[in-house]
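S.K.: What follows is a set of structures for review.
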Structure P
Amino acid sequence: MRAVQGDIVITTDPEHVRRIFSADSDTFRTFSASLRGLFGRQSVLLTWGPTHKRQRKLLSPPLSGARLRAFGDTMQQLADRQVDTLQVGRTFRALDLSTAFTLDVIVHTVFGVTGEAEAAELRGLLTTLVHGLPPLAIFAPPLQQPWFPPWRRFLASRAAFDRWVTDKIAARRRAASASADVLSLLLDARYDDGSAMTDEEIRDQLVTLLLAGHETTSIALSLCMSRLARHPAVRARLLDELASPTAGAELARLPYLSAVIDETLRIDPIVSDVARIPNSDFALDDQHTVTPRQLLLVMMEGLHHDPALYPSPETFRPERFLERKFTPFEYAPFGGGVRRCIGAAFSDYETKIMLATLLRRSSLSLVGKPDRRVRRNITMGPEHGVLMRVDSLR
């Protein structure tokens, strides 16, 4: 198709997706012109080739494996704190609840803030930064100028956050004490040549974790809450699985809990497409070649609703993920290949903890019709935030 950006090649074919996601790291460059002003020029979302590869190697350990499991107790405490705010008979927006939870997770596990006064200050900075994202400017780089008021406000909030992070980094370096939060782990991390990340690079990665990870996880949670409220049989089966006192890493391995989240993200992918620009002619198959002058998109909506892969694709049926293991080229809510979302495991872990806590401690129902999905910025999410009622608490 032809668009403002030029020629765009769109595919939903799993074999094409396999070729794209299996390609070497220097095969594609990112479609980054409109995002550099949001995440910063050092963000792992926007680098490519050897730079991207060495960044991922450094950033992956703090967000996965044993390091991730160490955050489980904190995530559980924060989930319980959010459920404690619910009141029987009251209505609330699921997206507000999930956003408050994921923001607290970032404050405590990523930045390692424990004092309530400092946590409130950082929470305010992060909220202003996230809500200040101007969707129009994201897709129209010429508007990313100080004369455009929404962009000017975003720059001000980004500058305030950068000052806070710079001061925090300096304080951590002076203290030189061991800590398990992501910021401290990034400060201690070293590339293969022994060098550390610069302060600018750390700031850009933290902004990336916030803007790319915080909102996607909160949307996923709200969509799961909506689906479970509309499908009582699925909710009942999940409650049976959650009846045993599992927690942390053991909870994360529960098969039906995983299937419910997977099916939600299949039907309602939060990121609608994955973009690539080939550095040289790239063959999708024997008949279709994408040139460096074209933008290549993997359309998740089409891939996840392919009836050849997912019979009755509009039907919410988590069991399909228990009956078959889909390849990373058939199911890819976090993208794939060398550019798969680096925080995918982190997001999945906190989603499972919060969703299990809500189900074990409350009974919720949907108010009104289900929200339609709309473009929020780089994500798709519920238009009105999923209005729900608290029927009971345990």
Structure Q
Amino acid sequence: MVEGVPLSSTRIAVLLLPLAIAASAVGANAQTGVPDTSKARLRIGPLYLSPSVSLTNAGIDTNVFYQPDPLAPKRDFTMTVTPAAAIWLRLGPTWFSGNVKQDLVYYKTYASERASNNADQLSWFIPINRVSFTLGGDYLNTRDRPGYEIDARSQRTEVRYNGAIEVRVLSKTFVSAKADVHKVDFDSFATFEGVNLQEALNRTTTTVNAGLRHNLTPLTTISFEVLRGEDRFTYSPVRDSDSTETIVGAHFDPSALIKGSARVGYKIFTPLDAGVPDYRGAVADVDVNYVAFGTTRLAVQALRDVEYSFELEAPYYVQTGATVSVTQQIFGPVDVVARFGAHTLDYRSAVTSGLRAIDRTDHVRSYGGGLGYHMGRNIRVGVNVDQQRRTSNVLLRRYDGLRFGTAVTYEY
């Protein structure tokens, strides 16, 4: 048993190690829904496997608890080992797809920060002539920071169930209907700044949507969706809300020049409590990358959406941000990477006793870089340095932290 890590989680990781043990994820073809197994590392009859293992953050963390300078930030040696596997199983015309991932987080001095986090996904794709069905579920059991706002590593579980039906109405055009239920459950002992996170943030989100998808080219798909969502909080009904979104999206095949997906739209977010202000504005979710000349890779992740806050005076904030990384092959197996990220947390305060608290905006900036060496096709060894800084007009919410160390990724 690893000290500070539950035995059951350790056993799960050990079971994955013989598979050759961060998942080499292979997604479904956006135009057919059939899983793309071309990058699977192993095949046993109808079963496809893509196992991997990675070692990250093996080095020094200069601010373990994300504390401001007056509180004398603590430093420690840390590392994270992540065994994972992507799995596909074909049964007749249908496909089961799954991902299993385990993060084993270690701190040398501060044993309270050690954790074993697991994330599992399963879906079943069922095509029947011009109609296809997809059923799926996700399970997350983790003890990490829920986002940029809460600095404590907080134990929580998240369970998601979803289903979809899609009908081909023309040779390249499909209409769909989807439903999704997502439950977030914090541990009863999870707290931050004196606030019990279970009482503040436990909730169930129910979403239904209708969509239209068109295969523009063999490698590009465009879509249009209308979503209706309800958030209901178990212990904090002041945060209950309804929302409506209209989303336009594009998905690019992994073999296209530009890979990934981009979704932008407009959201009407309506809290049920009259003292909490509405939000009406843009939302976005972008994750794309581009490889130029076979030696330069540009990756962009961007997000804008409403996120719930643990603070009662400001039940939610609008998070806007982007992370950009550039990886350049220098010569042979050697590459260098540079990273930059910028995010804002724009808090929207509730009306209390007829008065509205002053809205505030926190800023999070990250900078980093690294040098990597590829040992054959399956192993990459890297040295990384990353700094993250948050500024806020609330003293206890400010911090500045630096991490430096090595990372190793092995794909079977």
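Rule-based calculations on the coordinates, nothing more; no lab input. This one's a predicted model, so the numbers in the text were calculated from it and none came from an experiment. Cβ atoms are built from the backbone, for glycine too; each structure is taken alone.
S.K.: Compute distance in nm of label points 7 Å out along Cα→Cβ at positions 254 and 286 for each of P, Q and report the one that scores greatest. Let's see the in-between values first.
M.R.: Numbers: P: 4.9; Q: 2.4.
Result for distance in nm of label points 7 Å out along Cα→Cβ at positions 254 and 286 over P, Q: largest is P.
S.K.: Still on this structure: Can you rank P, Q by distance in nm of label points 7 Å out along Cα→Cβ at positions 214 and 342 and just name the one with the largest value? Each step should come with its number before you reach the end.
M.R.: Working: P: 1.8; Q: 3.5.
Structure Q comes out on top.
S.K.: Of the structures labelled P, Q, one was used to calculate helix-only ellipticity at 222 nm (-39500 (n - 2.57) for each DSSP H run of 4 or more, over all residues; to 500), giving -14000. Name it. Let's see the in-between values first.
M.R.: Working: P: -14000; Q: -1000.
So the calculation was done on P.
S.K.: State the single structure among P, Q that was used to calculate distance in nm of label points 7 Å out along Cα→Cβ at positions 222 and 246, giving 2.8. Mind showing how you got there, number by number?
M.R.: Details: P: 2.8; Q: 1.5.
The structure behind it is P.
S.K.: Assuming 9, 28, 29, 21, 12, 2, 0 is P(r) over Cα pairs in 10 Å bins from 0, in percent, for residues 166-333 alone as calculated from a single structure, say which of P, Q it is. Can you show the working numbers first?
M.R.: Numbers: P: 8, 24, 25, 25, 16, 2; Q: 9, 28, 29, 21, 12, 2, 0.
Derived from the structure labelled Q.
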